[in-house]
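Some structures are shown below for you to check.
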Structure 1
Amino acid sequence: MAKRSAAIEHSTSEVIQALLESLKAHDPYTYGHCRRVGRNALLFAEALGLNPFEQKIAEAVGSLHDIGKIGVPEGILRKQDRLSESEDKLMREHVAKGIAILRPLSHIPFFKAVSTPIRHHHERIDGKGYPDGLKGDDIPFLAKLITIVDALDAMTTNRPYREGNSIEYAYEELKKHSGTQFDAQLVETFLKEHPAWGEIPEEISAHGIAQISRKSG
């Protein structure tokens with residue numbers, strides 16, 4: 001039984017890695033972002049005391065939350081200016097595209113558990129998020145967890161249209177939007193725990209991904 005469980009876990013990891021390699025070929029920045037969010041989602045889940053299975057789900061959700069951007073045109077992903085209204089609409093479709101990519105795996109309990117928080121990682125506590133406008137406790141717990149980790153990485157890394165902000169700025173933004181965009185209790189725990197997590201591994205750091213991007217450009 002233990003061997004079978006280990007084999008299933010190994011196969012699951014291989015599927016996730018294959019999906020991430022496809023994303024890497026399409027958009028190295030998003031690949032690095034997903035790897036970093038996956039790493040920090042795991043550490044956040046550990047800090048929250050989630051069980052080992054839930055920790056693996058959190059890591060997978062973080063790693064695959066933007067997998068739907070494989071279906072977003074590179075011109076939009078790498079645009080140097082802010083997106084137009086129509087381009088932003090196309091960008092938001094990455095959520096539905098991600099669920100569509102994972103749908104063939106939905107018969108596997110692990111990936112079924114991963115899909116729901118991925119669908120809702122852009123919801124907001126105040127109900128002003130997307131795609132379903134869920135509010136408060138209606139938002140899946142892991143989606144609320146990922147939203148915080150996702151936002152921190154997005155704020156602190158360079159994007160095509162702006163330079164990354166400092167970690168101090170990101171912390172203040174999380175506090176500022178606590179209770180409206182983000183779950184207040186989770187923000188409080190995250191701000192307490194995150195400083196102890198150490199440096200991002202070089203191969204998935206913003207610097208490391210930038211080198212990959214230059215080589216593939």
Structure 2
Amino acid sequence: MVVDMCAGTRGLDMALGLESRVMFDLGDLLDGSCDIRQAIISDSARNCPDMIAAPTDYRELDVCLLADLLEELRRSYEWIALDTPPGDNAMAAALVADAAYIVTTPDNSSVRGAERIIAAVRSPGGPSPLVIVNRLIPEFVKTGAHLSPDAISQVLDARLIGVVPRDDALECAAALGLIPDPEADSPAFEAISSTAERTLGAPIPKRWDIARRGLFGKARIVEEDI
């Protein structure tokens with residue numbers, strides 16, 4: 001289950017190709033305008049997670065109502081992801097979540113935003129934020145256009161759990177609302193799979209580096225457990 005909490009800028013339903021199925025959203029559900037079965041969007045014909053769409057109007061979501069919703073969803077789902085933007089709703093999600101994953105791209109402006117959201121969601125007794133670097137281009141790291149994964153970890157003072165290289169196939173799929181084939185030969189899929197395994201307890205590498213295969217080979221991400 002994925003719950004889109006990007007109130008006012010709803011877009012996850014489009015990325016998953018489910019926009020035509022949205023009848024009720026998270027706002028309707030929390031307001032009592034529909035029941036949970038009406039708000040859940042499913043597509044059994046594709047390898048697609050169930051989801052609840054975000055409200056189209058911006059609103060701050062009530063933490064208590066959100067906690068009650070998660071308690072009900074846990075009866076049917078083993079994993080529930082809360083997709084939030086920076087801001088108050090991210091803090092609300094952090095108060096009820098078991099883990100907090102901060103996704104950033106490797107450019108300075110995105111890392112600055114991640115730094116602020118990590119400071120906002122850190123709380124005594126709460127989950128320690130883990131960082132996923134998305135859409136990294138290894139060649140850009142070599143030229144200094146992108147921050148390296150290890151540099152991002154140091155700036156954010158948070159541990160990396162995954163680094164996902166930019167992948168044209170994923171970019172195209174998201175733009176068209178398609179679900180890519182998870183068996184496709186894709187460095188991004190490999191990185192996403194490794195990140196998922198780490199959420200289940202697989203070891204997290206101590207260091208992330210950028211190496212080049214041969215003199216003219218393409219740069220790649222290297223995970224080292226040192």
Q: Output the label of whichever structure in 1, 2 has the greatest value of distance in nm of label points 7 Å out along Cα→Cβ at positions 98 and 202.
A: 1
Q) Taking Kirkwood radius over Cα pairs in Å, for residues 58-177 alone from the coordinates of each of 1, 2, which one would give 15.8? A) 2
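Using the calculated result 53, 40, 35 for Cα extents along the principal axes in Å, pick out the matching structure from 1, 2.
The read-out comes from structure 1.
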(Q) Given 89 as the derived value for volume of the Cα convex hull per residue in Å³, for residues 42-81 alone, which of the supplied structures 1, 2 does it correspond to? (A) 2
**Q.** Which of 1, 2 yields -20000 [helix-only ellipticity at 222 nm (-39500 (n - 2.57) for each DSSP H run of 4 or more, over all residues; to 500), calculated]
**A.** 1
Q. Which structure, out of 1, 2, was mean count of other Cβ atoms within 10 Å over residues 26-33 calculated from, if the result is 17.1?
A. 2
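Quick check: 0.85 is what I get for FRET efficiency 1/(1 + (r/R0)^6) of positions 34 and 130 (r between Cβ atoms, R0 = 25 Å, to 0.05), calculated from one of 1, 2. Which structure matches?
Among 1, 2, the structure yielding 0.85 for FRET efficiency 1/(1 + (r/R0)^6) of positions 34 and 130 (r between Cβ atoms, R0 = 25 Å, to 0.05) is 1.
So relative contact order in percent (Cα under 8 Å, 6 or more apart), computed for just one structure, reads 17; which one of 1, 2 is that?
Corresponding structure: 2.
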Q.
By the measure distance in nm of label points 7 Å out along Cα→Cβ at positions 18 and 154, tell me the structure among 1, 2 with the highest figure.
A. 2
Q: Using FRET efficiency 1/(1 + (r/R0)^6) of positions 106 and 170 (r between Cβ atoms, R0 = 35 Å, to 0.05) as the calculated read-out, with 0.55 as its value, let me know the right label among 1, 2.
A: 1
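Any read-out appearing in this document is the output of simple, stated calculations on the displayed coordinates, not a laboratory observation. A quick note: this is a predicted structure, and the numbers were derived from the prediction, not measured. Cβ atoms are built from the backbone, for glycine too; each structure is taken alone.
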